[in-house]
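Listed below are the structures to be examined.
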Structure P
Amino acid sequence: MDYFKAPVTFKIQKVLRYIKIFGLSRTYTKVRAQQHMKSKGDFDGDSWVNPAAKDNGDIAIIGCGNFAFSTIAYYLKKSSAGKIKYALDIKKSQARSLAEKYNVYCATINFDLILEDKNIRIIYIASNHHSHATYAVKALEAGKDVHIEKPHAVSLSQLNQLVAVMISAVKTKTFLGFNRPKSILFKKLMKSIDQQTGPIMVNWFIAGHGISDDHWYFDKQEGGRVLGNLCHWSDLTIHLVGLDNCFPCSISPAVAVDSKSDFSVSISFADGSQAGLTFSAKGHTFEGVREYLNVHKGNLLANLRDFGSLELVTINKTDTVSKIHRDHGHKENILHSYISSLDNNAKGEDPEYVYATGLLILKIKEAIETGKVVKCNTNDFLDGKYTNFKAG
């Protein structure tokens, strides 16, 4: 939805609602991000040096769209973490706009400039989806740590190549942009789940933004809404079930007729756990993405609503927790990547996990596109080249 074309009363209501949900500072940045996406500034050549900034950063951002502007750069700048030195985007206007807003030293379209800079420690990748793995592989090969926003791969060949480089580039670290596992309420939920035994029953309902059929998400190479959106909740489901309990699994799809954004899948996991994921995008969601989770494991019944409220019921005991603002774990995840990059004792994501969460969403996409039950088994991890992986 183009908020610039909306009535003034709608804009006011939207801003007031977002202040309640996200707080004043984040809401202001989200508004600025809408303006940023329409920026017209340009520059000659392949780079523009910001005269107001210093050449002392150790972070690069690849892809300067809405998310990079309103979330990645916002939290890096707001914290005492490292300084952003490069902003790269194929649209020069967006690279320059982000550089000007966040006092970034250089806006550029030249990726080699970043790879060759020995001072760059970590690269945050938030470009169009099919380019994520390509950028990440080149960065890892150049000795840089990477933070890859979702999805980290849009094909099995990309996933295999990414994980193979992760394994060979032993001095680098890879982090994924799945932020929700680091939210306060999800951590509290997982603590309660871990106290129970046996398989788990998981049910997700997600109402996403309505987007047009000609949106870039639906370009054949980008992976559609399954890879672009549903991967958040398939990844969360792996956390809920437990990686060691997941595979092999079986995926059964149900797809709305003539719809690219309405579908559901049922997954039966190796340990007897089951999960249902329903994604619906039929119109405008005034408060942004809405997400409802219900789980049942052992004596625990729990529900999580919009990452703002959590109810835990264990037999005769009920524990309810609410947050003033929604916490999707963005701040924690973004800063975790940089802090862990600095720490020689910290590790990035395990190749097993990166492969497993990537493979699951690719198989979900296959099931939805074919309308058939699909088996997902990690025994073929990297075609057997990585024998230390243990399937559930």
Structure Q
Amino acid sequence: MTHAAMSTGPESAATKAERPVVHSGELIPFNDLRIQWREIAGSAQREFNDVFATSAFCLGAQVEAFEREIASYLGAAHAIGVNSGTSALHLAIIAANIGPGDEVLVPAHTFIATLWGALYAGATPVLCDVDETTGTIDVDDAARRLSPRTRAILPVHLYGQLANMRAVIAFAERHRLAVIEDAAQSIGARWDGRAAGTMGLLGCYSFYPGKNLGAAGEAGLVTTNDATIAARLRALRSHGQSEPYIHAQVGFNYRMDGLQAAILRHKLMRLDAWTARRRALAERYRRGLAGLPLQIPAVHHRDHVWHLFVVRTPQRDALREHLQRAGIETGLHYPVPLQRQPCLAHLVRDRDSFPRAEQWAREGLSLPLFYGMSDGQVDRVIRTMREFSFSA
């Protein structure tokens, strides 16, 4: 099993370093991306040939087609393809006119890329605690950290489930804040019929290979319903050009590759079917793990898309070792919360004011869940977990 086949995303501390001794059955990987490739390989070849025939490796017809198709899928007026989810977040912050002296409210329980954009733009991320049952931003805690410099709130739709967007939007409207959604883990999830990433001013997506909709490398997307912002984003991603060789603003080399777009187009056609399978696997886990002394993921919105299946227990590390010995790989999302990251120490006055983020970091364990995983593999994970000796 190659590293690429098991890719979970740059933000996961997955079991990869040491292979367990397997006494019965095959290794159950945390993820296996080869299954997706086998499904699209034949049909994607024509688009690959087109990219090479036209040399449209940066932007080009495949990117334009993908932008149209995904905008339609999401119900967004504009979709702008970029080279990574991190770049998407950076451009979104700039397009919202956020910069030095401004503050952005972000959850403390997320991958660090969520706040890179604010830092890159010279703004200050303000960490907030998270909800106990979903791990998404706690709006009440965010309200306590509000200041006259606050310009935006950046909810993360975590593990495949949306943040409480009713509360987020009401809070943002009350305080005249921009809403920038980090939908990197939740493409296809919906709130009252609206897709993750389309309810705020801007939405940001990652297509890192391990995501529900993953490329064959790095790729990302920004969505907006504002035509002026969309035009600015298209210029920003391509060196700030308003027209060839005219640079009206400082820009970046954040263009999407044509080959990535070709792959994403074929996967997008299958995304709903793949998501339905993820939901079936998650429900099988939920039924099979019921009654165990651990926190099973709570489903607050019907359209959870199950990017990750994260259980919680104070015995996380021992349970993880137990699963590894049985040949079952797991992941950690995220074992070091943002308030304890060395590079962010200057932003945090009281590291102990995030008790729920601390608990998620200390107790969360991501179980294998991927398109192509069999019912039998899920049942083996469940059996192995039921064999673990949970302390009272």
Structure R
Amino acid sequence: MLQQSSLQNCETLPCYIELSNSFYQELLGYKPKQTSLQEIPESKWNEFVETRGLNPNSSGVYLPRNQTTIIPKDNKLSLFHEYYGHGLYCEQSLSGIELVNLEKSLLEEEKEFFKNKKFSLKELEKFRKENKTFNYLQDFKENNLRIYEGFAVFSEYFLSKELGIEELFEKKYEKLNGDFRKYIDDIILFNKNFGDLATFYVQGLARRTTPERVRGLLVNLYKKKSDSIKLGVLFGSRKPFSDIDLFIVSDDIEPSYCDWLDVRAYKPKDIEEKIRTLDSRITDPIIVGSLIFGNEEYLSELKGKVLAQPITDEAIKHNLEMAEYSRKRSLDSSLGKTLQAKNLRSSKIYLTNAIALKNGDKILTSNDLLDYSRQKVSQREKFIELEGGIIE
């Protein structure tokens, strides 16, 4: 929540923008940058809506093709909905970025087709009706409308709450009904249960992870259970649209996976046994991860055990078995394409690890194992003659 002292004298739109930008920058690591803002005097808004052919009940508009927000002057909820809702979504989500790119592609095609020509609205409509980009764009909008508008309404709720003007949102929200009202209710309930970051991430916004940000995320997700975390480590690619990879040692937290969060959780009593197998799902986060929970001494202790662990037949056999297990899961369509792809990658890493260990090479990180696979193992070559079985 923003400091009350910052809100007391905030009455103008520039003040709300300044506070909102500061809040988003701290919470998410970004704020709207590509989106421009235009305000139209309230007295001229109806004329603007009519000349643009917009819904007469519209109180704001966002134009993806030039990433412009246009709102009635000093309308706070329209600012939250259009500028921070649609604008931020189109800057910091994959579907929003695709929407902008499609709109810009269509604009270029229209410019090229009507170059140096005068054309009527009917001629433009005829061109669009026959244009593949336009038709794909219409389907794309329809398929993503719920989350696109839902995120914008959530932005109204979120910022009005943070800025202490909830009554504005509540008065407008009373008029919502039906399935869309339930959809927004579910987002708000999720926000109350799991916190701000999780709510933005589950709606597809970019994850700019830092140890501090992820620590707060875990506390909101796990509540009192977060006190049981003996060690929490952030690892993986840490790309904005990749899932957040976490390695956790805890007696109370279970492994979990969704499209934006992958939690590898192990009980303290099981860690040493896992280290003996030189499983990269264990060794990788211990070696390259960033500490977010626990103490450096415990992490250093585990690193020492990983580095001191000798290669054994048990480790080779374990990696072979896990390679086969992951390969079978990669063929299971019920898991969905994302999990299938993750299992295919895991299978390759496990199998490469088994080969490396058989050759006397102890490789502890996933990226190094993938490099080893590219350098040492022909892509056409079958993996054979490994103790514990043959995997093709």
| note | Value 1.3, calculated as distance in nm of label points 7 Å out along Cα→Cβ at positions 156 and 348 from one of P, Q, R, is from structure Q
| Upon calculation of Kirkwood radius over Cα pairs in Å, for residues 108-227 alone from the atomic coordinates, which of the structures P, Q, R produces 18.0? | R
| query | Taking semi-axes √(5λ) of the Cα gyration tensor in Å from the coordinates of each of P, Q, R, which one would give 33, 28, 17? | reply | Q
| field | relative contact order in percent (Cα under 8 Å, 6 or more apart) - structure with the largest value, from P, Q, R | value | Q
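Here, each number is a calculation from the coordinates, and none is a lab measurement. Keep in mind that what you see is a predicted model, and the values were worked out from it rather than measured. Cβ atoms are built from the backbone, for glycine too; each structure is taken alone.
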